[in-house]
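Pasting the structures here.
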Structure 1
Amino acid sequence: MLEEKRLEVEYIISLTILVLTFLAVPYLRELVEPLVAQAFLLLVSLHIVLFNIDYIFKVADFKFPVIQKLELIGRITLVMVFLGFVYIFFHILCMSLALDKLKSILIPIFVVVGLTIGIVQKILKPYLILRNVKILIAPEKIDIYSDYDDTEPLFIKIENGNKKEEIKAEIRITFPDDVLYNIEYDGIYDRRREYSREIELPAKRVWMRNISMKYEGNKTKRDVIDVKIFVDNNLYEKVVEAVLKVQ
């Protein structure tokens, strides 16, 4: 989280300095509409306020529903800051090419509208969908014995909390050598290290499985179970510690 926040701060500072530089250089200042520059700086200020509130709540580990909404609003204002900079850049470019005032206003607007459509379809919409997908993999550590009944199952749950959107997910699990696993409901008894399955999960539905395991080796050792879940090409990964025990 800290690395992501640091990059965001650097990005906002660099854009703000660049716009202030435009306003400081006499030639460029004449090409920038004062109201546009003021609106941009006001938007940056709003985003910084939201950024600080969100950051403080997360560092303090406060968990309220309003925090998620603040994070979403912060993502939106960050995109608006980017679009505002794009508008100013193309506005200056059009003015420097001696285009008339109407074209210098309309051309940047068309560019911003095109970018907005692309961002909504390719970034914002998938982000909103993924926010409502919850994944649970438990426990953190498993002792695997030579009998199914003695071993705690590996539990995997994928919940699609979206109201309308269906999601596609791919589950990939890498088991240790000499581990036989049984996946309930699927009728799978296997000892291959790699297990994979693709699912389509409708809105407001839950997919969950208990995976029973037993160890068929002859030596107690430590290993890991690597669980990867791809939801619309976004990766969620968890490594579960496993102690393979001979009884």
Structure 2
Amino acid sequence: MSTPTQATTWDATEYRTRHAFVFQSSQDLANDWLSPQPGERILDLGCGSGELSALIAQSGAQVVGADASSAMIEAARSTHPGLSFEVQDAHLLPYRSEFDAVFSNAALHWMKPLDSVMQRVAAALVPGGRFVLEMGGAGNVQTTLDAVQHSTTSLGLPDLTHPWVFPSTAQLAALLEAAGLRVLRTHWFERPSLLPGEDGFRAWLDSFGSGWLAPLSADEREAVLTRAAEYARPRLWNGSAWVSDYCRLRALAVKTS
């Protein structure tokens, strides 16, 4: 029996420092895939602490950043006071034909179920508007998923349900098309990602997996973290650093009507 995940809690300072690779590695998604133009209205969905929102705004576009985490939005407003940021649930986006483009980086894989999010994105776009996204794709952090599964099983604990969805290219395309978005381009690729420090694996799991591990007691959590790191070390430790097996999936789609 699987134990359901709980909401992930976010530390914006830790995210912007220790996990900055999440947004730093996707600047080309904002510059090249999105190619924002002066005067365009662009929604950054799952904007986090706003770094890519600010990058997009340098083009002269009018950017609205939206995120479900009030802590992230507070940090974004503090760091980028000239931009607009809103706390929004992606499944309940209120926008209707307001944006020339919607952009999303490293956020959609948190947003189960994806079909309702895609419908809200399509509703937010003007006819012909574009949706540019990057998310975890099939195979993303598979070693980490296996490590936690191995740990709970070997410790006699209930299975934990991770909070993410990592679709294949075909699955993502089907979701986009069902929402009335025509897929122009997709790209799945591996992006080995450095997790800084001797405790990099544990720090990643503590941060991104906080909701995943929340059903555990403090002692159980410690045991799972320790055993998961032992399992992952021969697979992800390169002798001097942790390198996680990230697999990313990008897409460009346009609203057909």
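FYI, it's all coordinate maths here, none of it is from the lab. Predicted model only: the values in this text are computed from it and were never measured. Cβ atoms are built from the backbone, for glycine too; each structure is taken alone.
Using the calculated result 32, 19, 17 for semi-axes √(5λ) of the Cα gyration tensor in Å, pick out the matching structure from 1, 2. Matching structure: 2. Structures 1, 2 were shown, and helix-only ellipticity at 222 nm (-39500 (n - 2.57) for each DSSP H run of 4 or more, over all residues; to 500) at -15500 was computed from 1. From 1, 2, which structure was relative contact order in percent (Cα under 8 Å, 6 or more apart) = 24 calculated on? Answer for the origin of the read-out: 2.
Which one of 1, 2 has FRET efficiency 1/(1 + (r/R0)^6) of positions 120 and 200 (r between Cβ atoms, R0 = 30 Å, to 0.05), as calculated from the coordinates, equal to 0.80? Working through the options, I get structure 1.
Here distance in nm of label points 7 Å out along Cα→Cβ at positions 88 and 136 was derived from just one of the structures 1, 2, and that gives 2.4; the source is 2.
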